[in-house]
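K.L.:
The structures come next, written out as structure tokens.
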Structure 1
Amino acid sequence: MNEILIEGQRLRLRRANIDDLNYIMTLQVAPENLKFIVPFDENYHRAIINSDGSEKSDVIVEEVAGGQSVGYFMLRELDSPCAEYTHVIIGKKGIGYGRESLNLLLAWTFDVKKFHRVWIDCKDYNSVALHLYESLGFVREGFLREIILTGGVYENLIVLGMIDREYFCKH
């Protein structure tokens, strides 16, 4: 059964199941996504999917009409008051699904699960994602210089966060 976390007008978020594994792996390695993330291997995702979801969860973004998968999130630290959004990957780009699905995820995080804080990191050259996160109310909290090695090159990360009271002021 597909555990639905939250549903909006066009999209819903649900816990991934083993049938979603190929979709997740394909999204991670797509050239338009891979340059912005650090992919995890299939065994890592399989373990998350087969877990109870209390600490980590892979979440599928799907269209309400028809149930087509259009993206995925990886969530971590779900057993603390400060959740982490690790992967934010939308496969069907350019029609507002990124903003809509992140708004749903924020509503689930703060309205449903009552987290105190959420945070995300983002490569410093991913201007589209940074603009989206900040427009939703995320605040830049830090800059990690040359923290990850990608293809022989060290890259910088920007850490962004949102506190529950900041979310509730905007929503």
Structure 2
Amino acid sequence: MRGAVRQRGMFLIEAVVAILLFMLGILGMVGLSAQAVTTQSDAEYRTLAAQWASQIGQEAWISASRSGVDPVTRAAKLAESLGAFEYQQDGDDCEFSGKTAANETVTAWVAAVRDATHGGLPGSTQFMQQIRINSTPGGYNKMTVTVCWTVPSQPDVKRRHVFATLIN
């Protein structure tokens, strides 16, 4: 009888401890779920940035002038036509400045990248996109596209995707 008196209330303590452990497990799973959603969103934005950068690279490759039989003339025409794609070639760290392109393709591309409601990137501005063209005398033209954005959960942290391609 005396042992039964000592056992009184032990079931209640065991039940409280079990409930506490269960709640800690559930809270851990909720935290992991929130982190998974954030990581998935970041991956989605990086994929979009890669698609946008690749798209303007393809547009430049398709529309570049390759006229002229002479290799020197051809290389000069190609470099000249690619110059129309340059956009905000100065600056760094996703704060670009400089000449904006008069090319309608580039203007439309920048507007589309900024339009987050229709497949663009969130938090991106016209000063966060850059297209640089580096031409060499040998006819090699390197196009470097930098696409920047910020995610809603971290508006102070700039994300960046850099795409480089040779157009000859």
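Bear in mind these aren't lab numbers, they're just calculated from the coordinates by the rules spelled out. Note that the coordinates shown come from a computational prediction; the quantities given were computed from them, not determined experimentally. Cβ atoms are built from the backbone, for glycine too; each structure is taken alone.
K.L.:
Which of the displayed structures (1, 2) returns the greatest value of distance in nm of label points 7 Å out along Cα→Cβ at positions 52 and 124 on calculation?
P.N.:
Largest value of distance in nm of label points 7 Å out along Cα→Cβ at positions 52 and 124: 1.
K.L.:
Something else about it: Who wins on distance in nm of label points 7 Å out along Cα→Cβ at positions 44 and 68 among 1, 2, i.e. which is largest?
P.N.:
2
K.L.:
Quick check: 14.6 is what I get for mean count of other Cβ atoms within 10 Å over residues 76-83, calculated from one of 1, 2. Which structure matches?
P.N.:
1
K.L.:
Further question: Between structures 1, 2, where is distance in nm of label points 7 Å out along Cα→Cβ at positions 12 and 60 highest?
P.N.:
If we compare distance in nm of label points 7 Å out along Cα→Cβ at positions 12 and 60 over 1, 2, the biggest value is for 2.
K.L.:
Quick check on the output: -17500 is helix-only ellipticity at 222 nm (-39500 (n - 2.57) for each DSSP H run of 4 or more, over all residues; to 500), derived from one of 1, 2. Which one produced it? Working shown, then result.
P.N.:
Values: 1: -8000; 2: -17500.
Label of the originating structure: 2.
K.L.:
Could I ask something else about it? For structures 1, 2, calculate FRET efficiency 1/(1 + (r/R0)^6) of positions 20 and 116 (r between Cβ atoms, R0 = 41 Å, to 0.05) and state which one comes out highest.
P.N.:
Across 1, 2, FRET efficiency 1/(1 + (r/R0)^6) of positions 20 and 116 (r between Cβ atoms, R0 = 41 Å, to 0.05) peaks for 1.
K.L.:
Figure out for me which of the structures 1, 2 the number 42, 38, 32 belongs to, where Cα extents along the principal axes in Å was derived from the coordinates. Walk me through the numbers before you get to the answer.
P.N.:
Values: 1: 42, 38, 32; 2: 109, 26, 25.
Of the options listed, only 1 reproduces it.
K.L.:
Turning to a different aspect of this structure: For distance in nm of label points 7 Å out along Cα→Cβ at positions 132 and 156, find whichever of 1, 2 sits highest and give me its label.
P.N.:
With respect to distance in nm of label points 7 Å out along Cα→Cβ at positions 132 and 156, the highest-scoring structure among 1, 2 is 2.
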